[in-house]
Structure I
């Protein structure tokens, strides 16, 4: 997840069949490459256009949430600084207008 270029990478690991109990076996090459071992927790999300499912390792989702939270905090700080700057500018313009 650290490599920004991998976000847009498309890769198909093969196919899987849903069993009678709704279970799906993740292809071995996918489990190996993604380091998914027995007992790993995967989170299941609805895919785009309700056309499929997205599976994410729980620790990957935790990392994505942490990064998003950090970015949102940074944006919040920028917005607060911008609001302070606008208030200072507005106050300065009002003072100039009162003097004239």
Structure II
């Protein structure tokens, strides 16, 4: 049974696939460095995405990872819907 976040992840994955993106969904088990839910290459750009159920926000650690990636000139953000994803990709000129 999918969780509310699981439904958003499935929708996001479907949209990313429609773009022809490379998508890696790491399984985090507490070993090594933490990362975000999806690591992607979209139109030649590195994009890291944290996915949350509507109404939820990233943890302080997830915000820190987003900021760390952004400081290295990567694109990183969090979404709660495909519409959020589309807006973020537009904002970062990923097309």
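Nothing in this text is a laboratory measurement; each read-out follows from the coordinates by a stated rule. Bear in mind the structure is a predicted one, so any value in this text is a computation, not a measurement. Cβ atoms are built from the backbone, for glycine too; each structure is taken alone.
Here are some notes:
- Test item: mean projected area of the Cα convex hull in nm², for residues 22-69 alone calculated as 4.4, pick one of I, II: I
- Among I, II, structure where mean count of other Cβ atoms within 10 Å over residues 14-21 as derived comes to 13.2: II
- Entry that produces 12.6, 37 once Rg and Dmax of the Cα atoms in Å is calculated, selected from I, II: II
- Structure with the greatest value (metric relative contact order in percent (Cα under 8 Å, 6 or more apart), set I, II): II
- Source structure (of I, II) for distance in nm of label points 7 Å out along Cα→Cβ at positions 62 and 78, computed value 2.9: I
- Of the structures I, II, the one that -12000 was derived from, the read-out being helix-only ellipticity at 222 nm (-39500 (n - 2.57) for each DSSP H run of 4 or more, over all residues; to 500): II
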